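A.B. asks: Listed after this line are the structures, all set down as structure tokens.
Bear in mind that the values in this text are calculations on the coordinates, not laboratory data. The structure displayed is predicted, hence computed values, not measured ones. Cβ atoms are built from the backbone, for glycine too; each structure is taken alone.
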Structure I
Amino acid sequence: MKNAHPLFAIFLTTLLLAACGPSNNVRLIFPPPPDTAVLPAPHAPRVSVVAFTDKRVDRSSLGARRDNTAFLSDTDPAQWISRAFADEMARSGMQISYAATVNEARKGNPDFLVTGEMDEAFLREVSATELSATLRVSYAVANRQARIMHDSINAGQTRTGLPSSGATENLMLDTLKDLIKPMARKTVYAIENKKQQ
């Protein structure tokens with residue numbers, strides 16, 4: 001009987017880890033709004049962010065689990081990134097709008113237009129206790145005359161710990177933050193530079 005206890009404990013732990021592990025369905029959540037709102041200045045540049053295009057080869061999934069089943073999301077990851085980027089840009093004090101298409105954006109006659117492509121959004125279950133996520137986009141900033149900036153940027157994170165249902169969501173959110181913050185900084189810098197010329 002004494003030997004049965006360790007085996008039962010291992011079985012129970014394995015069962016609990018499997019039950020608490022990440023779901024195949026991943027909710028893509030947005031960063032929380034800032035504590036204080038940044039109001040745009042009256043003459044701040046008007047910038048329209050257009051929904052990014054999903055350029056992945058396989059757009060049906062968000063990644064792969066160890067058992068070769070797919071991670072899925074009911075949110076379009078390219079739009080998730082571009083909308084979160086627009087929200088991050090709004091914290092810069094510029095007048096930011098979000099548009100589904102370039103034609104829709106041009107109707108608002110913005111001073112600057114941001115377009116982009118999502119090249120990668122991949123979540124991988126490496127082991128029972130390890131997850132990794134990668135995001136990669138290419139984006140461009142143009143004024144009414146020409147393109148003023150083009151860049152590619154990627155972010156990746158690996159997380160180790162006890163599996164939980166929120167682990168995938170938190171990992172994707174943190175990877176998203178690592179992607180959009182430098183994107184916003186570079187975009188603001190390019191626009192401010194152009195304004196001073």
Structure II
Amino acid sequence: MKIIIISGTPGCGKTSVAKEISNLINSKIISLNELAISDKFSFEYDKDRKTYIVDFEIFLPYVLEKIEEMKRESPPYLIIESHFSDIIPEKFIDYAFILRCDPDELFKRLELKDYDMKKITENLQAEILGNSVNFFVQKQIKAPLFEIDTTNTDIQAVANIIVDILIENDNGENYKIGKVDWLQKLFEEDRLKDFFD
């Protein structure tokens with residue numbers, strides 16, 4: 001069983017892409033966000049950020065147990081998706097895909113999700129700084145690591161890109177990390193002040 005990590009800032013399309021991939025290939029999905037909430041690993045609610053805080057010391061062993069259960073079922077692929085999927089230890093990662101989105105488009109997507117302005121700003125800044133990519137780079141994982149810009153690409157096309165890399169032996173050269181740089185783009189447009197005080 002190959003384990004595929006799909007990560008990225010909220011609003012970049014992780015859940016939808018994971019579901020589309022599972023329609024294209026025989027795979028199971030673990031959504032860490034859904035798992036944390038459904039099994040009540042969210043012990044505290046952050047009122048300012050309007051989100052639950054997960055106790056990862058308790059949650060991670062539970063997730064690893066779920067992965068072992070899936071291994072026994074032996075699907076060809078297991079997709080683990082979440083903006084905090086970098087908690088998964090390297091030995092459980094065969095491929096990692098980070099979904100990215102232009103900050104202007106991401107703003108619209110997060111507004112549609114009814115995020116308040118503080119949460120939108122926090123997520124936009126995380127996306128501009130490339131936090132989701134940086135978390136994996138800092139882990140120095142040996143598994144192939146890719147980033148895909150979802151700004152003007154529909155869910156099915158993103159899923160197809162990932163499936164091509166997994167199955168069709170596409171080396172994913174166009175999606176190697178470092179090709180998406182919102183910080184540089186906004187600097188060149190003299191727009192960093194629009195996102196950072």
Structure III
Amino acid sequence: MKVAIETFLESVRALCSKVSDKELEYLRGGLTVTELKPRQFYIQANTVQKEIGFVYSGLLRAFFVDNSGSEISVKFIREGEYATHYPAFISQTPCKYYFQCIEHSIIVSLSYRYIQDGYDNHPGLERYGRLIAEEVLKSQQRRIESFLFDNAETRYLDFIRENPDLFGRVSLSFLSSYLGIERQSLTRIRKRLARH
């Protein structure tokens with residue numbers, strides 16, 4: 001899938017404009033492309049993630065299973081985003097989450113070892129890795145603060161505002177667990193907002 005690889009390389013340059021053509025060619029040499037069907041897993045919980053995945057097309061959900069056996073969604077990963085539990089990936093420790101496809105997905109992957117070799121030999125790639133880490137940190141901080149400072153309705157409205165393209169692609173069950181509320185509560189919030 002040449003177009004998927006080119007899209008990934010364009011995203012690298014968009015985030016890190018200082019990356020050189022030589023560094024992009026290095027990345028190209030380590031890329032693989034995987035197609036997954038809905039409900040297939042890209043990452044299983046309790047395994048060490050050997051690759052980081054860039055979603056060229058499709059949609060995945062990251063979730064964990066709580067003590068009562070319920071699946072709790074923690075992230076939705078769409079086109080142009082990375083399917084990874086980044087802290088576990090960079091430390092090569094077991095991932096705490098499952099990454100499962102909601103839709104048919106095409107994922108461009110790069111191995112941990114290849115990335116580390118790239119950091120050692122290419123300064124532009126090391127900068128790119130730092131910028132990715134900063135994006136992950138900002139995203140995690142926003143999510144933590146939404147639970148600390150916002151009520152359920154505000155979290156729902158923020159999700160719709162920030163992710164208008166996901167609204168029809170994510171089930172109410174997945175969305176309610178992501179927002180930390182019961183499905184019935186989410187239905188009530190939506191009905192109340194529809195009346196205004």
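A.B. asks: Looking at structures I, II, III, which one was helix-only ellipticity at 222 nm (-39500 (n - 2.57) for each DSSP H run of 4 or more, over all residues; to 500) calculated from, given that it came out as -13500?
C.D. replies: It traces back to II.
A.B. asks: Out of I, II, III, choose the structure whose coordinates give distance in nm of label points 7 Å out along Cα→Cβ at positions 125 and 157 equal to 2.0 when calculated.
C.D. replies: This value belongs to structure I.
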